[in-house]
Each structure stands twice: as structure tokens, then as C-alpha cells.
Structure 1
Amino acid sequence: MLTLRVNPPWGGEPLGLPINVRLHRKHGPTTLDLAEEMIRELAGWFPDRCWRLTADGAYASLAKRGLPHCELTSRMRRDAALYERPPKPSRRRRGRPRKKGRRLPTPERIAQTKSGWKRLTVNLRGKSEQRLVYTRQVLWYEVCPDRPVLLVICRDPQGQEPDDFWFTTDLAATGAQVIEQYAGRWSIEDTFRNVKQYLGGQDPQVWKGQGPERAAAFAFWLYSVTWAWFVHTHPSRPRLPIWPWYPNKLRPSYVDALAALRRCLWHRYIFSNSQPGRLPLKILSPLFRPIVEVLAYAA
């Protein structure tokens, strides 16, 4: 699944809105082939845009597939075979020019160096954190043989978390940008959880033909439409209900967006045609407002 990362106006963690999906079948195209197909289709839709793709380590080899208008950020193996850039070929020397330079230590060995580190403040999923960052241009020949990549090592100054190793094909990017981009990748995990738990994407009520895959794809589209509507109608920080078990909630979740959409649809299609009867409107409003609020979250 390919998601578009959106920073909501109320801050906090970014949102991952699905914009393209593919079904992976046994003995069919690999996940790398399907990912490349989705990215090329997206690049065809918007040929004038440059995309910053963030993927986990399983998709690191996308860097050598020549994706159009795309810069990739992914994880790097701790034992990756790294090299320096090949030297410029001499005119007097015969034969094919070198493709690799001097062999470098593994990323895990490079992380043992004591110089070249910078203390930076980075935004990790909506929170500002202090990190020690080391960057260096290297050639990861096995994954990206045609051009160098930027190695980024991130270290927790407190020593509570292990070192992280990333790379990006965008040599102009800074270490902080790479760390923040990869931290925002977690939004796709939130998307999977919300679609399964609140939209029933993991258990569609259809079992024949293309019904299951269509139901799953529709659940992802519905997730994107719900968030897009909520962001458009709530450009600033929305008012949230105060629950006894969550009194300090500051930012809306997908449950809040879904409940707000239900209230809007009910008001337009149900309550607009309802007759108040003998009860005055002053009584109806405070009487049914808590009921509608509870039903919107429980539906």
C-alpha cells in the first residue's frame, strides 16, 4: 500500500492516507515489483512533482530501479558492504573504469567513530527529541550501484535506544530531515490498525470472486476520504469530547473523525426531516445531544 503523508493542522503525528494499493498473490509479482508499479503510476499522474518515498528495509533495493521523480529513504543493514566513490578514470589507462572505490567499514563499525557527530533537535512523530547524528556519503554497491547514497546514523544521547542506520538517495538532504522523514513512516502502521479495527478491513463480509479484495481496497479509500473531510472541515484544533478516562486528550484520533462524519450525515439525512412533535426544541436539544454523541462513537 502507498500512502500520502499529511501533517494535520492540529500538529502531532502525521496522517497516512492511502492513495494506491495492490494485491500480493502467491506465485505472482513480488512486493518490490508491486511497489515499483504503484510508484511509477503515481509519477505518471503528477509528472511535474518530485516525491520523497520512505519505506522499511525490505524495500531498500528500490533505489536501483530508477524510479522517476523519486528520492528514497530507507534502512541500511548494519553489516552492509560500503565503498567510497570510484576515482575519476584516467585518460591514459586502458580498460573499463572502476565502479567502486576503497572498501569502507560496515555501518556498525563506522558508528564507533568519535568525531563527526552533531547534536540535533529532531521532530519524532510530533515530539521534539535530542539526537546525535552522523552523516557520510557512501556507495552501497549491492543496493544502489550507479550512484552514492547518504548514510545517516542516529544515536540516543541517553543510550536507552540502539543506534539506527538509514540511507537516502537525496544527497542534498540533512541528517535531521532523513530522521524525521523515516519517523513519519509510522503513520502507515496507524493506518493499518485503524482500517482493521474501526472499518472492518481485516474481515470483509464477502467471500466470492473479487469481493474480498475490493472490500479491503474500499476500506482504505474510505479511511482517506474520512480524514480528508475532517481536515478540510476542521482547519484548526477541533473541540473534543471530555471523557472521564481520557481527560487530557489534545488531538483528534480517527475515532473522533469517524464520529464527526456520522454526526454530520445523521444531521443531514435524518434529523433535518424529523418532526419535534409536542416536545419543545429547548428540551430536544439537551435531551438528544448526549445520545447522538454516544451513538456516533459506538456505531
Structure 2
Amino acid sequence: MAQGSPVAQAHGQAQPADAWEHVRSVVSRSGSSFTWGMRILPRERREAMYAIYAFCREVDDVADEPASRDWKLAQLADWRLEIDRLYAGRPGRPTTRALVLPVRDYGLPKEEFLAIIDGMEMDARAGMIAPSWSDFELYCRRVAGAVGMLSIRVFGATEPVAPEIAVTLGEALQFTNILRDIDEDAADGRLYLPSNLLEQAGIETRDPKEVLAHPALAKVCVPLSMMARQRFERSQRLIAGCNRRRLKPCILMMEVYERLLHRLEHRGWAPPREPVKVPRLEKLWIAFRYGLF
């Protein structure tokens, strides 16, 4: 970032106390597995990741609101303007004020924050019902790859493969989330399973609940779970050639989500599908293994 930019001039400022308290409360309320990997980080990097997470949580909440499309798009447009204000040195919201120092310290790209908003707009505009493969890839790049691209900078990974790790692992996590949440999403009228996989399985309906009750559903979910596993494996190979100490949060998250994917595969895809999660005790063991305690 240019040293003359308003954000760059934030050098030496302290993290605003009220802004930090706000993002910490957003994180603590979430209960997300995402936060496990962040606890390993030194305080400044951890606070940066919490601010990024709070931003993601808040724009995602807009897309999930049971409100009109026009209202959601207006709220997301306001967030887009707020990112402009952040990079102009005039943030107004607690979350963007908490992002001032992370943007300056880690050179966080503006376009990745905007990409996340773009992904939320895809949700708000179309409802994401059986997207084409190209739209599915674009959505995952925006809502997961962009988060990875911001996170990898905070972690301090500088290797040439770092951006590929960010996007590849982001896709693996997102594919797993989609498979975990198929019933919850269907209840909200959403179906993130790609249309080409539905066609290959011989599923003609695009009604989310009918798709999830279809006897050929496994022919959609199994290929997607295999794609997620391939991306986990690719991420592992890329990380092996990097400074693993800096990428401990990635490694921890990867292990938690691989275990989640394994549980989903073991449970199967036929109804009734019991919710699947990695138990807290198991997460604690993984965190201990990677130096959280």
C-alpha cells in the first residue's frame, strides 16, 4: 500500500478499544470453527483475523436476513461504500475502524473485501438455487477464496504459492460447508449444489427440498465431497513446501474440516440426515497438537 494513502498514515495508532470490543463480541457469539485456528496467532494478527471475521459475519448476516432483495442489496451497497471509506481513511462502522490497522500492517487488498460483498450479492439477487458450475466457482472464489487471500497475508505467508493455498483451501472449506448445510440451506430456499452435478445424477427438479429427498442425491454429494478432498490434498502438498509455523492456522482448520468431511461421508446422504459436527473435545485435542495450549 502506498505510504501516502490515508490507511498507510495510520502507523502508530492503537486499535480503537470500542471497535475491538465489537469485533470480539461478534466472534464470541458466532461459535464458528473458523475461530479455532485464529487463537494460535500472536495478539496483533489474531485481532486482525477477528476484524476480518466480523466483517464477513456482518455482510453474511445481511444476505441471510428474511428481508426483501432490494433491502439486502441496499445494505450491501452501504457496505461497499464503507469499504471505500475505510481505504480513504474515514471508516464509520466499528468493524471497519478495527480493520484500519490490519489493512495497513498486512497490505490487505481492497478488492478482496469487495469480492466478499459480491458473493453476498449473488446470494441476495438469485437465491443461489442450483447454480451453473461457473457461477458456483465464482461464488466460492468470492465468499471463501477472498477470505483466504486476506487471511494468508495476516498469517505472514510470503511464498509464491501462498495465493494458491488461500484459494484452494478456501474452496475445500466451502465445499465442505455446503455439504454440511444442505438441509439448513434448503429450509431457507437455497440449493448450492451445482446444476451440472444434478444433471449428471438425473435429478430434474430444482426445488431444494425435492432435490434433498431424491434417491440419487448421493450421486451429487459424493462427487462434490471428492472435489473437496482433492483440494485438501492439494493444500497439504502446497503447505509442505512453505514455512509451516506461519501456516499453523491453515493446518488446524484443514484438519478440523477434513474430519468434518469424513464424518459427512461416513453418515451418508440419504434422509434422515443427522447434523454432523466435530466435537469440542476433539477440536481441543487438535488445538493442543498444533500448539494452541
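Of note:
- Origin of the value 24.9, 101, where Rg and Dmax of the Cα atoms in Å was derived from one of 1, 2: 1
- Parent structure of the calculated result -21500, given that helix-only ellipticity at 222 nm (-39500 (n - 2.57) for each DSSP H run of 4 or more, over all residues; to 500) is the read-out and 1, 2 the choices: 2
- Computing Cα extents along the principal axes in Å, for residues 180-251 alone across structures 1, 2 gives 47, 25, 15 for structure 2.
- Distance in nm of label points 7 Å out along Cα→Cβ at positions 124 and 212 derived as 3.8 - corresponding label from 1, 2: 1
- Origin of the value 13.5, 40, where Rg and Dmax of the Cα atoms in Å, for residues 92-155 alone was derived from one of 1, 2: 2
- With FRET efficiency 1/(1 + (r/R0)^6) of positions 100 and 228 (r between Cβ atoms, R0 = 35 Å, to 0.05) computed over the structures 1, 2, the top value is the one for 2, the highest of the group.
Values in this text are rule-based calculations from the coordinates and carry no lab data. Model, not experiment: these values are computed from the prediction. Cβ atoms are built from the backbone, for glycine too; each structure is taken alone.
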